[in-house]
Each structure stands twice: as C-alpha cells, then as structure tokens.
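Throughout, read-outs are computed from the coordinates displayed, never taken from laboratory work. Keep in mind that this is a model prediction, so the values were computed, not measured. Cβ atoms are built from the backbone, for glycine too; each structure is taken alone.
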Structure 1
Amino acid sequence: MIAYLRGTLIRKTPGRVVVETGGVGYEAAIPVSSYARLGETGGTVELFIHTHLSDDALALYGFLSQDEKDMFLKLIGVTGVGPKLALNVLSGIAPADLEEAIRSSDLARISLVPGIGKKTALRLTMELQDKLEKKEKLLAAKGSPEKEDLLSALQNMGFRRREAEQAADQALAAHKPGTEFEKLLRDCLRRLARI
C-alpha cells in the first residue's frame with residue numbers, strides 16, 4: 001500500500017496530479033482546494049496518500065496535509081460516502097471548517113458542498129460527531145506529556161491521583177508552556193500542601 005509520495009510534480013489539473021518518484025509516475029486524485037497550493041510543475045511535492053482498492057480499480061488519493069487525509073478517511077467511513085464524494089467534500093470545505101460544522105450541527109454549511117444534500121449532511125453530522133467525541137475523550141484521557149510526568153512524580157510521592165490531577169491542571173494553567181518541570185512540580189506541591 002502506498003501511504004506517502006515525494007517526488008517531482010509532472011502534471012497537475014484541478015482534480016489530479018502525476019508525481020514522478022524513482023522513475024515511476026504515480027497519478028493521484030486530489031481535492032480541488034489543493035490544486036493552487038501544489039506549486040509549479042517541475043517542483044518537488046509531498047503528498048499523503050490513501051490507496052483505495054475496489055473491485056475494478058486501484059486508486060490513489062493525495063493530500064497536502066495529514067489533517068486532510070485523516071478527514072478523508074473519516075468521511076469514507078460514513079455510510080453511503082465513497083472516495084469521490086469525500087474528495088468533493090474536501091474540495092468545498094477545509095477540514096477544520098468541516099469539523100467545526102459537524103460539531104455545531106451546521107447542516108446548512110455542509111449542504112453548500114456540491115453533491116451533498118440535507119440527508120447526506122445529516123448522516124455525516126450524526127456519524128462523525130460520535131467519532132470526533134471519541135477522539136477528544138482519548139486526547140483528554142491521555143493528557144499532555146508534562147501533565148503525565150507531574151502525575152507520575154506526585155503519585156510516586158504518595159498523593160492520590162485525583163488530587164494530583166487537580167494540582168497539575170492548576171499548575172499548568174498558571175504557567176507558560178515550556179516551563180521547566182521542577183518549577184511546575186514545586187507549584188503542585190505548594191497547592192497540595194494547602195489541601
């Protein structure tokens with residue numbers, strides 16, 4: 001499976017590109033929104049690729065960012081949405097804007113994309129809201145590396161996780177990103193001493 005291409009841009013049209021790498025030209029479908037950002041033919045291009053295998057074809061779909069590819073994969077996971085429609089959606093709305101429209105159930109905004117009716121917009125919203133919520137919960141549960149380090153240190157000192165989390169959250173909110181670990185730990189200990 002091809003997941004990434006870096007090479008010379010041989011040809012580009014609003015929906016397709018040909019990238020030469022290692023003497024082989026790979027044709028990939030791209031969102032129309034990516035066309036202008038590709039640069040000139042003859043230049044170097046990097047694409048995140050989704051290889052789609054169907055009964056009658058092997059197709060490559062290229063994206064300039066991992067966010068675009070991730071949203072494409074979410075879209076094709078929705079019932080009734082194939083790769084061509086997903087590419088059409090990304091041609092009409094940026095991944096961040098689409099995510100915001102899905103979170104706020106903005107069916108009118110999603111329906112503005114050619115090929116997306118109200119029923120499809122509703123289905124996209126319902127199915128993708130669940131996936132986006134699960135992603136947020138996983139990220140929140142994991143926490144930042146700084147927070148995890150603080151929690152580990154505080155729990156090794158004998159503090160309960162709930163108290164340690166509260167102190168770590170407050171300390172991280174009170175300091176700038178990139179503050180050294182020792183300073184954050186001292187702040188946590190001060191806060192825990194008041195409990």
Structure 2
Amino acid sequence: MSDFWLFLKLGLTHVLDWNAYDHILFLTVLVAAYTFASWKRLFILVSFFTLGHTTSLLLANYNVVSVSSKWIEFLIPITILVAALYNLFTSGKRSKQNKVGIFYFITIFFGLIHGFGFASGYKMINGSSEILPLLEFALGVEIAQIIVVLIVLIVSFIVQTIFRFNKRDWVMVVSSIVIGMVIPMLQHNWPF
C-alpha cells in the first residue's frame with residue numbers, strides 16, 4: 001500500500017512542481033477558454049493528456065520507443081505555444097465545439113511528448129517493468145491536473161464576474177502571458 005502512495009504522490013508532484021511548470025502552463029492555456037459549465041469537456045481533455053502521457057511512459061518503459069530528449073524538450077514548449085496561439089487567433093470567433101477537436105489532438109500530443117520527456121526519470125524511480133506503479137503514477141497526474149483546472153476555473157470566474165473582464169479579453173491576456181513565459185523555454189531548448 002505504501003508503494004501506491006509513493007507513485008500517486010510522484011504523479012501529483014510531477015504536475016504541481018513549480019520548477020517544471022510546463023504542465024501548469026499548458027493546462028492554463030487549455031482551460032482559459034472554458035467555464036465550470038464545460039466541466040465534462042475539460043475532464044475529457046485532461047484525461048486525454050493523461051492517456052497520452054501514460055502511453056508514452058509505457059512505450060518508453062518497455063523500450064518500444066526511444067526519442068531524443070533534446071527534441072522532446074523542444075517540442076514541449078512548442079505544444080504550449082501552439083495551444084496559446086490557437087487561443088489568440090480563435091478567441092471569440094468559433095464555437096467551443098470546433099475548438100475541442102483541435103485541443104483533443106494537441107492535448108494527446110502534449111501528453112505523449114511530455115511522457116517521453118519524463119520516461120528516463122520514471123525508469124530510474126520505478127526500476128521495474130510492472131504496470132501497476134505506472135497506473136498509480138497516472139492517477140496522481142490526473143488528480144494534480146484536476147487541481148490545476150479547478151484553480152484556473154476559479155480564477156477565471158473571479159476575473160470575469162468580479163473584475164468584469166469579458167471572456168475574449170481574458171483568454172487573450174492568459175494566452176499572451178503564457179506565450180511570454182514559453183519563449184524563454186524555446187530559446188533555452190533550441191535544438192539547432
């Protein structure tokens with residue numbers, strides 16, 4: 001039972017680590033355009049990330065796929081940038097239905113890429129080929145993501161109701177801030 005809590009906590013801290021805030025940035029830009037009324041869509045999007053993340057960890061853990069860490073570290077901020085730019089260019093122009101299809105793809109891709117980014121660290125921690133610790137870790141990732149989503153939704157609600165930001169402006173401000181934070185990540189991880 002203590003291994004369950006170890007891997008669950010590892011999954012939680014993996015997402016909620018302020019020193020590796022790429023998860024938080026991606027989730028923030030992903031959630032910025034939604035409200036509490038869209039909780040089902042958001043839960044599906046977050047679960048898609050976990051599915052991608054877990055799939056790539058599984059593939060890497062069993063040595064099915066190996067990807068260069070230099071490219072992974074570059075692709076992580078690229079996916080965040082793409083999601084933020086998509087928000088900027090589509091804010092207030094399309095219905096949520098159209099956005100969700102694109103975000104499903106981006107979210108799965110981000111999960112796959114980020115899972116490969118953490119694969120070597122996970123192998124060192126786990127040291128075995130058992131699947132149960134991986135599922136416990138994935139549960140921790142999912143819980144942490146739900147925490148981040150709830151925080152972003154609460155802040156979004158406060159900004160839009162108390163401070164009277166309209167939704168379009170809120171999405172544009174959040175996406176612009178995220179782009180500003182991602183650019184140094186891109187420069188730092190430039191593979192060329």
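For the structures shown (1, 2), Kirkwood radius over Cα pairs in Å is largest in 1. Which of 1, 2 yields 0.6 for distance in nm of label points 7 Å out along Cα→Cβ at positions 91 and 115, as computed? This figure was derived from 1.
To which of 1, 2 does the computed value -0.57, -0.69, -0.80, -0.87 (log10 I(q)/I(0) by the Debye sum over Cα atoms at q = 0.14, 0.18, 0.21, 0.23 Å⁻¹, for residues 107-162 alone) belong? Computed on structure 1.
For which of 1, 2 does Rg and Dmax of the Cα atoms in Å, for residues 35-82 alone, calculated from the coordinates, equal 12.8, 39? Computed on structure 1. Source structure of the calculated read-out (helix-only ellipticity at 222 nm (-39500 (n - 2.57) for each DSSP H run of 4 or more, over all residues; to 500), -28000) within 1, 2: 2. When distance in nm of label points 7 Å out along Cα→Cβ at positions 27 and 59 is computed for each of 1, 2, the one that comes out at 2.4 is 2. A value of 5.0 was computed for distance in nm of label points 7 Å out along Cα→Cβ at positions 11 and 147; which of 1, 2 is the source structure? Structure 1 accounts for this read-out. Here semi-axes √(5λ) of the Cα gyration tensor in Å, for residues 43-122 alone was derived from just one of the structures 1, 2, and that gives 27, 14, 7; the source is 2. Source structure of the calculated read-out (relative contact order in percent (Cα under 8 Å, 6 or more apart), 43) within 1, 2: 2.
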